[in-house]
Structure P
Amino acid sequence: MRTIDWTGDAIEIIDQTALPAKVGSVRITTVDQLIDAVRSLAVRGAPALGVAGALGVALAARTTEGLDLVVAVERVAMCRPTAVNLERGARRAAARLPEGPEAVLAEALLIRDEEIAASAAMAVRGANLVTEVCGPRPTMLTHCNTGALAAVSVGTALGAVVELHRRDALAGVIVSETRPLLQGARLTAWELAEADIPFRLAVDSAGPFLMARGQVDGVILGADRICANGDVVNKIGSYAHALGARAAGIPFIVVAPESTIDQWAPSGAAVEIEDRGSAEVLSFRGVCTAPEGVDAMNPAFDVTPYELVTAIVTEQRVIRPYRGELP
């Protein structure tokens, strides 16, 4: 099934908070339910969030009107501030509001279909680039989750990994666990196991050391926002992997759709970085893991400067920021 879709008169998502223990869908019939799903990461990943934003506005157009509808659109668009796709999808769907609810839904479904097509194209283009710069059968390190769960289907960076496996052009994958919610350990590991792709799980801080030891041929990950100068905003920990890749002399590849490029953000310094609060760091699934009274810093994303990025792969092109090429 698709990560997110429209069925009948409601949004249906795979509940990513339940994985890998349980694979199940959730039916969303209100804007409040959608916002809760986005904030809790039941639906996540830049392409999927773009579709969620658009479908959220379509849902709002069917259930509210007047000032309440205006408020609902803003709530959907801004419920997570860092990933540009969420707001972009919501605004694009909202532009059709004067034409009525069916026009809004049609635009949202068009965004869904565009993301599906983009993922398929990125998988091929990304796999081609990996073979070019990392060799014929590389071991790739990936961070967070960029598979079908993060998109509607196929995925971004992990889509390219799956394509490499299909071509028998992949030695294996190292999956960083991705603190604090273990999206690598829970989601990427589950997707790779389902695809029967060989992988090993590593703690986030092991990545640069494994690169230095020659156990990684390249880093491949996604993006939540790509700035006009080529800076990449992605899950916290990405910057450390980029520094490790530069020190080890291996490629650092970003695979993300054109919809993730934000020409209005001149650099990563202009992007609001979401802080998800202390609870996710101090405990895990309700079990306290730190002494009582401890506070924590929990930025959900970081910024990788464009100078550290070997290439950005979209469904349309390959951009090499370190050469001065701009998105």
Structure Q
Amino acid sequence: MRLKEIKNCACLGTGTIGASFATNFALKGLHVNLYSPIAESVEQAKKDIADNLSHLVRKNVITAAVAEKAQQACYFTGDIKEAVSDVQFIQECGPETNELKQEIIAEVEKYVAADTIIASSTSGLLISEIAKYAKHPERIVGGHPFNPPHLVPLVEVCKGEKTSPEVVQRAYDFYKKLGKVPVIVKKEVSGFIANRLQTALYREVQDLVCRGVCSVEDVDKALTFGPGIRWGIMGANMIFHLGSPNGIKALSKALKVSSDMKLKDIADWKESPADWPDIAQAGVEAAMANYPKEIGTTVEEIKKFRDDMLVEMLKLHRLL
């Protein structure tokens, strides 16, 4: 299929992900149509985008003039036909069920050209299932972001059984042009790459707390100020490679005995503990109460601190 240059795009779904993606698109000079059938959601998206842009102005990432131009590049509508007509790229950010995403695609395909790319923000559903009833499954691809998408660079580009290789590459190039750091998931797997890594790690987080090894607060501290602070610089393989003068191969051999000991004791259960939600809630509330004033003790204060830190890290990575 021959693909057009992407100048106009649409975000279907105006929740946190849709509004954040739209912020990114608009800042890169694209016209963005944002669609939701719920009027309150549309109004909230307008506020979220304005807040996203104001934050970047305060952090000296963009000027007020750039923010205003980006705001003007966003068009809000409750009419899906109006949202997708004459766009070359659609970021689907609907509810996380195959059935609803299939319904959205069926409706969208009534109004778009055959070469309009549809990228789903799904965090773990298989693209083959999402595209199962599509007229043009070859143009449907996964474009899974990490929250908030206008700051966190990662986008996982995932193919389905019928996704065209050309569409995968075009989506990859599109996200890269937006300043993202895209990766290609070459084989369909539930949860893609990053969420599987998070799930494996979080199982051990839960297990350590439930076994009484440490508190919720201390397991987060251990992660943040140990491996996490290094992972914000580079990935696990490169970290290990730098850990030995002879590289990762030598380090892996040297640590095999202790690594195997940990693997024998590490959690391998397949269902989360039933009481974990209560344990986690109490734990994070206790941790929040102990945060220093520069972080804050409310959800809004902590989100602001998170986003401020993300901006500073992205500046160090030269991604802002």
Structure R
Amino acid sequence: MAYLLEVQELKKYFPVRSGILGFGRKWVKAVDRVSFTIAPGETLGLVGESGCGKTTAGRTVLRLIEPTGGKIFFKGTEITALPGKKMRLLRPKMQIVFQDPYSSLNPRMVVLDLVGEGLRGVSPQKKKDLVVEVLERVGLSPEILYHYPHEFSGGQRQRIAIARAILLQPELLVCDEAVSSLDVSIQAQIINLLIELRQEMKMAYLFISHDLAVVKHISHRVAVMYLGQIMEVAPTGRLFANPLHPYTKALLAAVPVPDPEFKRERLVLSGEAQMGIDFAHARAEEGCRFAPRCPYAEERCRREEPPLATAGDGHQVKCFLAKSEEHSDLT
């Protein structure tokens, strides 16, 4: 299969000074050897707790943050170290919608200039026509062209942000917690809008979220992150029906269920997620990152890092005890 986006062993480490005088240096491994693919028109949901590295991964893929290591391929072209001029030529095809519509829009610019900011070399009338067209596509009236961001609700602002992102006909859209700051009713509207746009424009999404219900609704596949690493990847239906990694099981067990009669096993985790800096000098042989909290952890888990291994059709899991759907020590 020809992938639109292919990420191989992506790393992003941030330096942190330590010691009394700040002369020491450690590294926060925000993204550590992450690999995944996205096909044209596909949505990959990226989920995990706050601080697991989801947002850093998304921004590093677009090179809004420069990677520490690994490779990024877009439509078969490696863009990891692409010079600035060549990277700018690709930017229209790789766009992002940020989490907070209140801070992602310049308060001093009207909607016409906000949405049409990426247009170059077109006449004022052509710019206006294109902006009106894209505003109507996201469900907004042309009457707002000369209004400022503070005049709109959160949902309207996010529609403006989406209009800005899709104006240049991107092939990949990174949605970084794009609905998390909105009311639940507005979230549903924005999610439905994103699904419609994906179908109309044949776009692919990297959909970053901590809300598993939203991810289940919009994603074709889901990747679960924990402390900078992907623990499990699977088609959405398979992941929710038969999660294999204990961390995925714990996440799904925490999702509220509307039926009060529905009973399910709750997987209780011990301790708390450690900060990434605790792994500043971690080596592969120091074991699975989830081992300190895992109720199934064995001595091997603390000594060796498991690979992201195949466990059925399109299903991968980073756990020694979850071999396959047919036979798993965790079920």
When helix-only ellipticity at 222 nm (-39500 (n - 2.57) for each DSSP H run of 4 or more, over all residues; to 500) is computed for each of P, Q, R, which one produces -8000?
R
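Computing relative contact order in percent (Cα under 8 Å, 6 or more apart) for each of P, Q, R, which one ends up highest?
Details: P: 16; Q: 13; R: 20.
For this comparison of relative contact order in percent (Cα under 8 Å, 6 or more apart), the top structure is R.
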Mean count of other Cβ atoms within 10 Å over residues 55-62 was computed and gave 27.0; which structure, P, Q, R, did it come from?
P
Comparing distance in nm of label points 7 Å out along Cα→Cβ at positions 47 and 151 across P, Q, R, which is largest?
R
From P, Q, R, which structure was Cα extents along the principal axes in Å = 68, 57, 44 calculated on?
R
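Throughout, read-outs are computed from the coordinates displayed, never taken from laboratory work. Here the structure is a predicted model, which means the values were calculated and not measured. Cβ atoms are built from the backbone, for glycine too; each structure is taken alone.
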